[in-house]
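Below you'll find the structures, each written out as structure tokens.
Read-outs: derived from the displayed coordinates by stated rules, not from any lab. A quick note: this is a predicted structure, and the numbers were derived from the prediction, not measured. Cβ atoms are built from the backbone, for glycine too; each structure is taken alone.
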Structure I
Amino acid sequence: MSIKKVYFDNAATTPVDESSIEAVLSVMKHSWGNPSSTHAFGRTSRSLLERARRQFASDFKVNPAEIFFTSGATESIAIAFNSACEEGVKHIITVATEHKAVLDAANQMHVKHQIPLSVLNVDSDGAIDLKDLSEALQKFPGQSLVAIMYVNNETGVVHPIKEIGDLVSKHKGLFFCDCVQAALYHDIKPYEQSIDFLSLSAHKIYGPKGVGLLFVNKAREKHALWRGGSQERMLRPGTENIPGIAGFTAAWETALKNQSDALKKVSRLTEHFLNGMSSIKGAKRNGITTTPHIVHISIPSNKSTSAILLEFDLAGVALSAGSACQSGSHKRSHVVEAMNLPEGYVELRISIGRQNTLEDVDYLLSVLKKVAVH
């Protein structure tokens with residue numbers, strides 16, 4: 001008898017949408033020229049590249065020259081931090097619950113350039129206090145880089161990006177926003193939100209791995225991490241990943257086209273899950289003002305997180321305790337630690353995808369009720 005398999009780890013990566021697969025295969029079969037070549041094969045690839053750039057720029061309501069393709073969000077983050085520090089920022093401000101890619105980049109610049117680093121705390125709901133941000137910005141007027149994510153990748157907490165952007169702009173700072181988990185269900189408008197740099201990753205929106213995006217406001221300086229060619233206007237040297245970019249664009253277009261229906265479906269599944277979870281004594285959702293597709297919960301258990309995850313896996317349920325980037329660690333997540341969540345619980349992240357069904361959620365609940373006991 002085969003075990004039912006259900007996937008609830010969409011915040012780690014999403015299955016690749018059929019439209020994205022078709023776009024990747026089409027390019028690999030028919031449009032494989034080097035986009036830097038001047039002959040017809042190269043011009044075809046160049047046309048695909050610039051069409052993709054215009055598509056994202058149009059949807060973000062920015063200039064195509066402000067869109068750069070990278071290998072993923074981690075590289076985009078590194079380029080953004082490097083560019084801001086080369087531009088002359090004297091202070092970095094971030095939040096204790098940021099993705100490790102941001103925290104590590106901030107610490108690297110702190111050490112390399114001897115730049116003061118302020119890490120803001122959050123409350124038990126994962127929210128920051130804008131008064132703390134305002135005070136930090138006043139330490140170095142007009143010289144701070146603020147790095148705050150749109151949607152937390154572990155808890156799903158949505159930060160007030162417009163208010164943050166306005167505050168950073170008021171103090172003449174620079175604002176980097178990791179928008180990876182916001183891309184599917186939240187509006188991203190860099191000009192309106194006063195964002196100077198932002199990152200996206202294709203494999204979080206039903207696209208292929210190994211490709212991402214960086215937006216850099218035209219008023220900001222741009223500094224590459226390495227030299228080697230004129231691609232992406234010398235900000236990201238190396239032959240562009242045209243199949244990946246085509247798949248990224250197709251996944252993005254599909255996501256936007258289906259956003260309303262997908263949002264309704266995912267919200268309905270999340271509500272169904274929370275209703276079912278309410279019968280589990282002591283179980284609770286963490287965070288406030290959360291995105292619909294990420295549910296971070298604490299369940300009472302005398303078992304280790306690893307043991308709980310193994311039980312889910314043996315039952316055919318894929319989920320996580322937090323970021324996939326830290327999956328090898330048996331310690332509590334830095335996000336959980338920052339929120340000061342109580343001991344005696346196991347924290348789990350259920351991230352729901354548009355491919356999930358009510359039957360999937362019911363099966364998840366049936367397994368959860370078995371493992372959430374002492």
Structure II
Amino acid sequence: MLQRFFIFCSGADTDILEQCSAGEKTKYAGIGATVFFTAVMATIAASYALFTVFDNIFTAIFFGLIWGLLIFNLDRFIVSTLKKRDQFFDELLQASPRILLAIIIAVVISKPLELKIFEKEINQLLLEEKNDMTLANKDQLALQYTPAVEALQQENESLKNEITDKEAEVNALYETYISEAEGRKGTEIVGKGPVYKEKREKHDAELAALQELRKTNSEKLAANEAQMAQLASAYETKVAETQPVIDGFDGLMARVNALGKLPWLPSLFLFLLFLAIETSPIIAKLLSPKGSYDLKLAEQEGAVASWVAQQKAQREVLVTTDREMNNRVYADIAEEDELYQYKRKKARELMQLQADAFYKKQQRVL
């Protein structure tokens with residue numbers, strides 16, 4: 001039962017193969033098994049590749065099965081149409097398009113499996129790329145908010161420096177009128193005289209101005225701090241909104257690109273493995289000598305070709321003979337006077353009818 005299934009997979013003519021030896025059946029069963037398991041590998045590979053795209057196992061399996069059936073049909077067609085010839089070069093020339101197609105199929109099958117086999121290494125590369133993208137994204141977004149934040153920070157520094165300068169000025173005035181009262185500077189007269197009062201009034205006025213400046217600048221500082229906090233919150237919100245895009249950077253193309261950054265030697269050997277699997281039925285048929293199946297198939301095709309050629313020749317002779325007979329019959333009839341008189345009579349009647357019809361039509365028009 002299993003052998004018959006694999007023979008079906010090979011695309012061989014079962015009626016002819018039944019007349020061959022057990023060795024021929026085993027050979028084509030092996031070729032069919034290769035075709036079948038290649039299709040199975042194609043189904044697995046396509047299902048995994050599509051799962052990375054759709055993130056749905058049922059959708060991936062459904063389309064993976066369709067892809068596997070397509071590969072199975074192509075492989076079966078390639079093997080079944082490859083005929084043994086008398087010259088190896090002719091066989092190789094006949095098989096060259098099929099070998100090229102087998103290489104393409106091997107590439108398509110091997111890539112998704114490479115992605116699965118090297119999944120851990122690919123995930124590590126993708127993680128590094130995501131981290132770099134996250135940092136780059138934060139830097140790019142920061143460019144939108146940094147100028148405004150820096151401007152507010154500079155304004156805050158200016159407001160703080162303004163208060164500091166005013167405090168220094170008030171402290172200097174305080175030291176001036178205290179020194180005047182103690183007689184250390186100014187008039188050097190101890191006591192609170194007119195000069196002391198004048199300097200004290202100036203200090204008190206600047207102190208009031210300092211308090212007003214502190215109040216005004218504090219309000220400005222608080223507003224700037226609130227605005228900076230709002231900008232920081234907007235920046236964090238923007239980062240949070242764009243991060244899922246970066247987190248989702250693990251699709252099929254991203255994984256293929258990451259696979260290309262890994263050492264090429266393991267990928268090459270894996271590709272060569274699938275290439276050997278895919279081309280093995282073709283190579284087996286090219287290298288194997290003509291067997292009884294090939295001879296019987298060639299005999300059957302030759303018999304059909306001979307029968308078709310014979311039927312074509314017979315039809316050509318029949319057509320030629322019929323044409324010659326018709327020519328002779330019509331030549332003999334053309335010489336008969338009775339037929340001439342009959343045809344002359346009918347022609348006269350036809351012309352009379354045409355004349356009558358034309359007269360009646362003209363009469364209606366007038």
Structure III
Amino acid sequence: MPSISSEPFSVAKARDIVRDLFEHRPALYWADFLCSLTIGYGAASIYLSAPWFSSLQIVSFLVAGFALFRVGSFIHEIVHMPGRQMRSFKIAWNVLAGIPMLMPSFFYLNHIDHHSPKHYGTGQDGEYLPLGNGPMRDLLYFFLQVLLLPVAMFLRFAIVTPISFCSPRVRQWALERFSSFVINLKYRHEIPRNAPRRVWAAMEAACCLRAWLIPLGVVLGVTTWDRMPALYLLAVLTLGLNYLRNIVAHRYESDGRPMSHVEQLTDSINFDGTPIITELFFPLYLRYHALHHLLPTLPYHNLKRAHQRLMNELPPNSAYHQAHYPGFWHLLRGVVTHALAASRGGSHRRAADEWYRRREELFAQQRQHDQGVEQRPQRHAA
């Protein structure tokens with residue numbers, strides 16, 4: 001691989017190269033979403049009614065998992081649409097997919113921190129762990145989340161939501177600590193003062209009802225008991241595909257210090273691959289993740305064209321070219337190789353340890369701040 005250019009990388013120049021590709025095509029979003037949703041729900045219906053371990057059930061299970069993974073990936077597009085842009089699409093996605101699948105779009109607002117130069121790669125980035133420098137056990141813990149998350153989300157909406165509606169203190173805790181799709185489990189979402197809490201509460205109430213309908217259907221005899229493990233397995237497959245995508249979205253080599261926009265780019269990944277296969281495992285062109293971090297508001301349907309332009313028009317030794325890799329298996333081998341090396345110690349392991357140390361410092365400061373806020377009214381009253 002050629003050495004990186006000594007000239008500063010110009011984000012403005014990259015943006016200018018693709019300046020005509022920032023317009024969203026609503027018709028394409030609607031067609032893709034509704035087609036994927038129809039396939040996903042149709043296959044899921046067959047899967048849930050087919051005999052256990054039959055060929056029909058296995059095939060429909062896989063089709064449903066991949067289709068619903070694509071449907072769920074639209075949450076990534078939605079969070080980057082400002083204000084009222086494509087408002088009807090956002091509402092439809094939440095009503096038809098987000099709520100039924102227990103993943104309302106506001107649970108992904110933490111993604112904004114993931115793009116912030118202040119937070120990316122730090123302990124305040126919910127989508128980051130030092131997996132590129134950490135030992136093999138960190139990878140195992142990472143994928144273990146896939147098995148626990150469906151149960152956690154059920155409990156979040158079925159139990160925590162109604163309790164939080166009765167207690168402002170629990171409500172604040174739930175929104176800050178238990179309302180984000182993250183891999184960094186110590187992440188804390190800072191709730192803005194102008195947050196649409198009533199809209200969030202309405203979405204949560206709908207998710208709560210949806211969660212309780214699962215066991216109630218069994219109790220009332222509408223469905224059989226085996227529907228619950230079947231839904232769990234389908235959720236694990238869908239989430240597992242997303243975690244497999246995430247493991248090669250970044251290099252994950254931060255030591256916990258903030259990273260600039262260009263450093264985000266070089267810590268992120270674009271890669272080639274067979275179009276059909278990569279679109280199944282990396283829907284909505286998510287394989288161009290470095291490009292997404294470079295220009296987050298580019299719509300998914302223009303990412304491939306934008307990538308090709310940037311590869312052709314930027315210098316071959318630019319930072320953008322350094323973020324391009326041959327393919328998924330090449331990247332996965334690199335992740336495993338680094339994890340094995342870190343398991344034996346060395347500089348990679350020290351960088352990972354430094355990341356966790358910085359995270360602990362960050363949250364210790366937040367705890368001190370919280371204690372100060374709680375004590376201030378008491379001192380004032382005294």
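General remarks:
- When volume of the Cα convex hull per residue in Å³ is computed for each of I, II, III, the one that comes out at 168 is III.
- Structure responsible for 3, 13, 13, 12, 10, 9, 8, 8, 7, 6, 5, 4, 2, 1, 0, with P(r) over Cα pairs in 5 Å bins from 0, in percent, for residues 71-142 alone calculated and labels I, II, III on offer: II
- Which of I, II, III leads on distance in nm of label points 7 Å out along Cα→Cβ at positions 127 and 151, largest value: II
- Structure (I, II, III) behind the derived value -19000 of helix-only ellipticity at 222 nm (-39500 (n - 2.57) for each DSSP H run of 4 or more, over all residues; to 500): III
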